[in-house]
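Structures are listed in the sections that come next.
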Structure I
Amino acid sequence: MRGVFVDANPSLAEIFERLRKGGDPEVTINNDPDIKSDQMPKLLVGAEIVVIDHTALPTDIAKQCKGLKHVVFLGTGARSYMNPEELAELGIEVHLIKGYGDTAVAESAIALMWASARVLAQMDREMRVGNWLREDAMQLTGKTLGLIGFGGIAAEVARIALGSGMKVIAWNRTPKKHPGVEFVGIGKLLADSHVVSIHLLLNDETRGFITREKIAAMRKGVILVNTARGAIVDEAAMIDALKSGHIRHAGLDVFNIEPLPKDHPLTKIPNVTLSAHSAFRTPEASENLIFAAWEHCRRVAKGA
């Protein structure tokens, strides 16, 4: 069984090659992280497995990839790049990788929360152009952190936040229990939280979940953190709330359009801290990710 890792960056390619074992399926590495979707059919000639980091695989492109049977997506957010149900109708199974970067993403969410509370990015930008900006910060000890969605990442965020003296509440679509965390209704979470951090998977039910009405229901002066997916939040409503001050600050790692265009409205608002969808990027998480990708490839090859 042959496969292709179509969009490997140098660090992922190095790990992928290092974790290769004798007897593994033949998976070649295309060292081009900027590959375009329409190049895939040519790259995947004769391939039954494709390993994808971040490149879109539209259904009409997948139809041209004759013989393709398996997509190993490096993460959980495949739905942002492809339609798994439509691919299944073509006989292509999408394999996700969960849990590989829970700690990495959680630490990034915490970093964005603290940077937002202390206005660090804004002060840095101003000082670089000669302005001595001094802003009152939000002291987070004793404040309430509300987690929307509660899986492995949120559990790690809760661990760190509880250790720093915050109260942690959470809402999840299915009942959950976790030490030190109070599970509440979504209305109470929005009203009580000084910081709201989003940890939902993107699907048809969660797309646009943070509506204009939910943003209005948040505590005035709330900090909003999103390391999940941009499409979960009504972006226009969030921007309006940032401009009005209803949202004190937003720490965002994910966006509706990626890469974020330089003239995007979010780049013009001072009370936003931006990172380039990199919350999961640590050497430890990458090692876990590629190990799991190889395990998927081995499993489907044996199954064949």
Structure II
Amino acid sequence: MKSIFIDCNHQLEPVWNSVHGAGDPPVTVNTAPFKAEELPRLLDGYDVVLDDHSYMPTPIVAKCKSLKHVVFLGTGAESYMHVAELKELGVTVHTIKGYGDTAVAEHAIALMFDCAREIARMDRTLRVGTWKPLEGMQLLGKTLGIIGLGGIGSETARIAKGIGMKVIAHNRSPRADAPVELVELDNLLARSDVVSLNLALNDETRGFIDAARIARMKKGAILINTARGALVDEDAMLAALRSGQIRHAGLDVFRNEPLNGDHPLTQMENVTLSTHSAFRTREASETLLRRAIDIVKTL
């Protein structure tokens, strides 16, 4: 099968070159930017596309007559394409799990520390000439509530326990081997000083943290989201950040990406933002691309 890596960026290109070997299937690598409507031209003649994080709208994919497989570089394909609709077109979407559990967990913890200690906010203030020390929140002994105790959630729990936090979790399916106390969702929201989202996005979890659930959170809690932006009702979160119901949010993912510079979240002091990069470490990228190549080998 003929394959193309449609959106290899400048950071991934050297990683790709280091893991793609002489015995691997040939893959065309595209590093030039493109718009979604250009996909039929770019994918003409290709059976397999490796997709880092490019949108693949169903009506446009329907025009890509030779396409049979999408290898999405990650787990959250649903944020960028409608997997069921593509399947009806005869296009199978493959995802890759577990490659960056530690990377994402470390990023979630980094966001948590920043939200608790206002580091980015003081950095911004100091860079414009204002010395303004801010009082933070100590994390030792505080309760971290993890929603979604898969690989990333379990890694987040491990690190948080190591710094002396109490960790509880809610998982949507039973976990006999859970490394921390499992509780009902309302119990978690009421008890947690920090809530970390680690759910997959699907029709059942879209808007999972809505206004009603935000209202059940402990007042002044920190919200961390390194999973998917659409898990949270954005308007309800903005209202809670303004009212103080949520003390601070650390967000790596957003409902629409890339986030526009004039978005309300960029104007709020009690929000720390990163650019959907929690999974981006050299170690995780090497594992991710190697697994993608191995999937292509099987097609």
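Details
- Test item: FRET efficiency 1/(1 + (r/R0)^6) of positions 35 and 291 (r between Cβ atoms, R0 = 25 Å, to 0.05) calculated as 0.35, pick one of I, II: II
- Source structure of the calculated read-out (Rg and Dmax of the Cα atoms in Å, 20.7, 64) within I, II: I.
Quick note: the coordinates plus some simple rules give every number you see, no bench work behind them. Nothing here was measured: the structure is a model prediction, and the numbers come from that model. Cβ atoms are built from the backbone, for glycine too; each structure is taken alone.
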